[in-house]
Structure 1
Amino acid sequence: MIAVPRNFTQLALRRIHERPDATAYQFVRAGHDDRLEADSLSYGEVGARSLRLAAWLQARGCHGQRVLILHTDGAQFVTSFLGCLFAGAVAVPAPPPGGARQNVERVANIIKDAAVSYLMTDSANASAVSQLLASIGHPEVVCLATDRAVAGAAGTQEAGGGEPQWHEPGLFPDDVAYLQYTSGSVSDPKGVMVTHRNLLANQEAIQQGMRTTADSVVGGWLPFHHDMGLAGHLLHPLWLGSRGVLLPPISFVKRPVNWLRMIDTYGITTGGGPNLGYDLCLRRVTDEQSAGLDLSRWTTAVNGAEPVRAETMDAFAERFASTGFRREAFYPCYGLAEATLLVSGGSPGAPALERTVDSADLEHHTVRAARPGRPSRTLVSSGIPRGCEVRIVDPESHAPLPDRRVGEIWVRGESVAHGYWNRPLDNAHAFRATLADGTDGFLRTGDLGVREGGELFVTGRLKDIMIVSGRNLYPQDIERSVQQVSALFGSSAAFSVESERDHVVVVQEVRTSRSYDTRLASLAADVQQRVASEFEVAAENVLLVRPGTVRRTTSGKLQRRAMRQMFLEGQIHPLHEVVAPEVRKLVEAAADARADSRRGAGERG
């Protein structure tokens with residue numbers, strides 16, 4: 001009888017010993033002629049590299065210490081992440097700091113928040129990362145180029161001349177395996193403490209929910225510092241003893257067809273991403289590019305990380321039907337980093353349930369079938385709970401709600417993390433929630449949803465709800481409607497701001513050129529007319545902006561609160577704007593206050 005692993009390290013070592021010559025991972029890249037190429041790692045190679053790095057970490061007393069991982073190279077990330085786990089250290093995946101300014105700021109704040117002792121990167125970036133550490137006042141953090149360490153470069157040998165030897169770290173189920181930093185605030189990052197127990201429980205839930213086996217081929221393009229990219233695409237193949245196929249996010253963003261070609265070329269059966277990824281394929285994959293693709297082996301097309309849109313699934317299935325893709329391959333699901341990854345999901349091969357409901361009833365937190373001639377919204381089921389308990393709860397009274405009533409989604413089970421790193425007050429609120437009847441131990445997700453017949457339908461985000469003229473408006477409904485105004489429109493963000501009253505603000509990306517510039521005022525008026533006619537509220541504030549302005553997380557999740565903050569701080573630079581006078585005064589007053597604050601700081605300095 002095979003012993004049940006007590007931690008993920010034991011499970012990983014078992015797979016390495018069982019299948020040393022089998023391919024564990026293929027890291028795909030696009031060559032100069034856009035042909036896909038892949039570097040492969042066998043299970044034996046994964047084990048040898050990771051254990052060598054783990055021994056180095058153990059020799060330096062890293063057990064229980066936080067180790068930041070900054071890699072653009074997939075193979076090196078695997079080595080560093082598993083090296084941390086094998087050493088008994090706490091891995092801290094983070095976005096590589098190159099490129100966007102907010103990534104540099106985010107990494108700096110994660111370093112401070114997690115109080116990291118070591119930082120793993122590669123030799124190409126080691127110098128820049130060391131400079132970053134010095135610039136933020138943390139030169140004491142040891143920066144290691146893992147490609148050199150694994151290759152046996154100077155600095156990995158001990159004083160006696162030999163390499164350090166790895167030893168079993170003696171991990172317990174409730175020891176923290178890694179910190180998963182959420183995609184929320186850049187300036188105030190929160191690291192979810194994912195334990196070995198959490199990770200094992202959630203991997204089992206994923207396997208049961210998606211019916212994966214050792215013959216499954218799992219893959220995708222999401223970054224490894226994202227929960228779906230890490231637990232879903234990188235670690236799940238290791239759990240199964242199967243093969244993982246991984247594409248850098250930038251290769252997908254630059255050329256979305258690379259994702260579909262990877263699925264075809266390497267026979268991916270299970271994997272996916274947010275709804276945005278499927279939308280991007282619809283917009284940017286040409287008929288010429290899709291000709292000859294075979295997506296028939298892709299039987300579980302995961303759709304999660306943001307609200308699932310029925311119209312996107314319909315359009316994708318129709319567009320790529322000629323490739324062998326089937327509509328029922330879609331696997332809508334719901335999850336979050338605070339529950340490791342998966343909370344609920346459907347049954348592979350079975351069409352997801354959909355409910356077209358009355359929009360006005362939804363505003364009053366009730367779900368009823370749509371009535372002819374009235375505004376409606378189609379909700380897509382995220383399946384049934386997988387390995388956990390899910391309740392729909394009144395966020396104020398904490399009373400459980402019956403079917404067809406919208407409330408906050410609360411979750412309880414072994415996949416739910418211990419809390420945020422060093423955040424006792426946040427943990428008491430979010431991870432120690434108690435129902436009105438005294439039942440405790442729940443995670444408050446902050447998401448809104450409704451149950452029907454055991455199925456979970458996610459309706460929105462509690463903090464994103466717009467309360468305008470006493471009505472509860474879902475921003476995604478406004479965004480979806482506005483995007484249909486013009487073929488030039490891309491992503492949008494809707495939110496509300498308060499001055500003398502609540503105001504709706506719509507920030508809409510528009511693909512424009514000089515020939516279209518004269519139409520911007522007309523397009524803004526069309527947006528206002530659409531919102532007024534469909535939602536019976538005034539959208540007095542419309543900003544038409546360049547593509548790429550609307551902020552999203554690395555997984556494609558819309559950051560409405562970040563957009564609201566940017567608007568209030570005057571950091572959005574529109575091509576055209578219509579702003580109510582009282583809102584303009586609000587923005588200008590905030591700008592004056594910031595200027596005064598900076599002057600005061602300068603005088604004190």
Structure 2
Amino acid sequence: DRLRFTFGVQALVETTSKGDRNPSEVRLLVQIQRNGGWVTEKDITIKGKTTSQYLASVVVGNLPPRPFNIRMRRMTPDSTTDQLQNKTLWSSYTEIIDVKQCYPNTALVGVQVDSEQFGSQQVSRNYHLRGRILQVPSNYNPQTRQYSGIWDGTFKPAYSNNMAWCLWDMLTHPRYGMGKRLGAADVDKWALYVIGQYCDQSVPDGFGGTEPRITCNAYLTTQRKAWDVLSDFCSAMRCMPVWNGQTLTFVQDRPSDKVWTYNRSNVVMPDDGAPFRYSFSALKDRHNAVEVNWIDPNNGQETATELVEDTQAIARYGRNVTKMDAFGCTSRGQAHRAGLWLIKTELLETQTVDFSVGAEGLRHVPGDVIEICDDDYAGISTGGRVLAVNSQTRTLTLDREITLPSSGTTLISLVDGNGNPVSVEVQSVTDGVKVKVSRVPDGVAEYSVWGLKLPTLRQRLFRCVSIRENDDGTYAITAVQHVPEKEAIVDNGAHFDGDQSGTVNGVTPPAVQHLTAEVTADSGEYQVLARWDTPKVVKGVSFLLRLTVTADDGSERLVSTARTTETTYRFTQLALGNYRLTVRAVNAWGQ
């Protein structure tokens with residue numbers, strides 16, 4: 001339908017006998033053969049001055065039927081002297097077919113720019129996209145992040161950057177996600193509903209305001225393994241995916257009530273008499289400083305690094321740094337919380353416990369919080385079985401003797417008729433095994449489990465991470481230490497000073513690169529044409545130039561300063577000497 005001709009000059013400059021370099025020009029014709037004769041379609045004149053190659057292009061329409069001949073004709077006589085450089089070249093031609101294409105599931109943008117605005121640098125385009133319309137709960141308002149009433153399990157289309165529903169979309173969408181292998185019934189939407197509410201809760205942003213705890217602002221631009229993408233989402237939400245035998249569910253590291261208590265009376269006793277086996281993380285794996293990479297929207301969506309440190313741990317153990325990428329993070333506060341969560345997890349939750357139970361003792365699933373009452377660890381009896389229950393006298397008969405401390409409140413943990421753990425106050429102990437409590441929970445049965453909470457003994461909570469069936473029919477349980485206070489430490493750990501962007505007006509000047517200086521002589525004086533470019537184009541940025549000369553005594557003397565918004569500048573009337581030129585970019589506030 002059309003042809004684009006690309007042509008230009010290798011150089012275009014005329015040098016006088018005095019050494020001055022002056023502009024020149026060259027004329028070209030673009031011709032097409034029509035009905036046996038050559039017809040001029042474009043008459044082009046290139047004017048200016050350049051010592052390097054310069055290319056331009058024109059588009060010709062209304063083409064004759066194929067096949068036909070085309071040519072470019074130079075009308076300016078060829079140069080016969082080295083003082084005139086105007087050699088032309090025909091670089092290429094491009095066939096353009098005008099057809100309307102459809103681009104399903106694609107946001108298509110076309111931009112035409114003037115090359116004079118960018119000089120020698122490549123044009124870089126960046127777009128801020130809101131992203132996909134997701135399926136979110138029908139009782140959820142993504143704008144206010146509020147939930148109304150009880151969710152009936154249905155969805156509605158809406159824009160949202162809630163990490164849980166971004167993950168739901170990725171798992172169930174048949175085009176770009178895992179929807180062809182996982183159906184909606186295969187993913188635990190109820191677990192994601194609770195996780196989504198947790199992500200939407202407001203926490204301090206570090207600047208005196210609040211923000212959602214976790215948001216997702218990520219672009220999935222390359223094909224990757226599904227497990228890797230799933231791991232990125234889950235790591236950002238502080239959770240792990242678990243297949244429970246029926247659905248893909250998710251376990252989040254957040255404070256929750258314990259579901260069961262384990263002691264020596266309801267676990268499998270090994271031959272060595274130590275049912276609970278503990279291991280600890282290595283000191284080298286306990287990091288106390290993290291460099292968190294995140295996307296800064298106030299700096300052109302460039303990658304920024306947030307350093308998070310635990311100064312007390314550094315002073316005690318020495319500096320141990322690691323790096324991490326905060327997936328989908330565009331908030332400095334969220335990046336700080338991600339790094340602090342990693343540090344506190346490694347420093348506070350250092351223990352892992354392994355034990356085995358019979359089938360009747362398995363009362364939890366991976367992700368549940370359990371309590372371990374280990375007599376060997378505590379040095380006293382902290383758990384066992386209830387042998388008898390007297391609701392009228394509020395007396396429990398235990399299977400082993402206990403001793404109350406001289407001061408403080410002692411609690412005993414029991415299991416009610418609904419299978420829920422309930423803690424009541426111990427008022428007195430008779431004969432070491434008869435315990436009078438403040439009240440007897442409904443449904444406490446004989447031979448049920450009890451656990452003791454002493455004021456001098458910290459409650460030991462663990463989160464189950466795996467359950468494995470052994471060959472003998474028992475179940476091996478692995479759990480990691482759980483510190484409920486960690487959430488408050490992490491959520492309130494971000495405190496920043498000043499503006500998030502690091503500059504007064506939020507514009508960070510780009511770096512100056514590819515600085516060159518072209519020197520020409522002019523009647524015993526010299527001219528210098530300075531050129532440079534930047535990695536990216538930023539509005540509101542100007543350039544400060546500083547030219548100095550080295551004197552005979554070795555000192556440096558200022559010759560000239562200048563400020564320009566262009567990427568070129570010419571210094572004139574310079575004497576022969578050794579000069580130094582510096583160029584730096586500044587914003588409107590001089591930063």
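Tabulated results
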item	result
Value 22.4, calculated as mean count of other Cβ atoms within 10 Å over residues 188-195, assigned to which of 1, 2	1
Highest-scoring label, criterion being distance in nm of label points 7 Å out along Cα→Cβ at positions 28 and 252, among 1, 2	2
Structures 1, 2, by FRET efficiency 1/(1 + (r/R0)^6) of positions 436 and 468 (r between Cβ atoms, R0 = 35 Å, to 0.05): label with the highest value	1
Rg/Rh (Cα atoms, Kirkwood Rh) derived as 1.18 - corresponding label from 1, 2	2
Which of 1, 2 leads on Rg/Rh (Cα atoms, Kirkwood Rh), for residues 4-115 alone, largest value	2
Read-out helix-only ellipticity at 222 nm (-39500 (n - 2.57) for each DSSP H run of 4 or more, over all residues; to 500), computed value -10000, structure in 1, 2	1
Entry that produces 16.0 once mean count of other Cβ atoms within 10 Å over residues 124-131 is calculated, selected from 1, 2	1
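Quick note: the coordinates plus some simple rules give every number you see, no bench work behind them. Source: prediction; values computed, not measured. Cβ atoms are built from the backbone, for glycine too; each structure is taken alone.
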